[in-house]
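Asks: So, here's a batch of structures to check.
None of the figures in this text is laboratory data; all of them are computed from the coordinates on show. Everything quoted here is computed from the prediction, not taken from an experiment. Cβ atoms are built from the backbone, for glycine too; each structure is taken alone.
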Structure 1
Amino acid sequence: MLKPGGLLLFAESTRKYIHSWIIRLLFRHPMDVQRSAEEYLSMIRSVGFSLAPGEISYPYLWWSRGDLGLLERWFGITPPRLREETLVNLVAIRR
């Protein structure tokens, strides 16, 4: 339990990442429990936390990409700006 004004540091992989071929190949992860980035944000807001846009990040790390970042590394093809996020990090304040 956090008292009002307390900070929650949150970092989680999203459904898109957990359902990727690399995770399915290497890990035995329960596929039905993961959420999308928006579902995580809604869940955190619904239990009494405030989220400022500047306190949320969506890192698109090479190991969370379907091609493991090889298209960018080998051919210079940058990832699309509009995509389903694979990771979400945030700092939330307890109201």
Structure 2
Amino acid sequence: MRLAKRMQREEVAPGTAICREGEPGDRFYVVFAGMLSVSNSAMGTRDLIRPGDYFGEVALAMDVPRTATVSAITPAVVASCDRETFDEFLRPLFADD
């Protein structure tokens, strides 16, 4: 419940890039509605993201620039949190044990 209160909801229009490869990563995202594409310069379109999926964890967990561009294919709704919230609530889920 505390995590949900710290997440920011956003409606995204088709064709909008939510994050771009090579940029600093500062937010973690969860998809609530819509379809998004994942692409990078080396491999082109790599994947589709659907409701229930998430993205942005690599840049935050590994402290590296964004590894891919994520763009809305259809109208989409995402929720995101900042690095501080990710570190507090989510980083342990992505840690190597």
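Asks: Could you figure out which one of 1, 2 the value 1.00 for FRET efficiency 1/(1 + (r/R0)^6) of positions 28 and 76 (r between Cβ atoms, R0 = 30 Å, to 0.05) was computed from?
Replies: 2
Asks: As an exercise: helix-only ellipticity at 222 nm (-39500 (n - 2.57) for each DSSP H run of 4 or more, over all residues; to 500), calculated from one structure in 1, 2, equals -6500. Which structure is it?
Replies: 1
Asks: Out of 1, 2, choose the structure whose coordinates give Rg/Rh (Cα atoms, Kirkwood Rh) equal to 0.95 when calculated.
Replies: Source structure: 2.
Asks: Out of 1, 2, which one gives 3.0 for distance in nm of label points 7 Å out along Cα→Cβ at positions 68 and 84 as computed from the coordinates?
Replies: It traces back to 2.
Asks: Thinking of 1, 2, which structure, once relative contact order in percent (Cα under 8 Å, 6 or more apart) is computed, gives back 51?
Replies: Source structure: 1.
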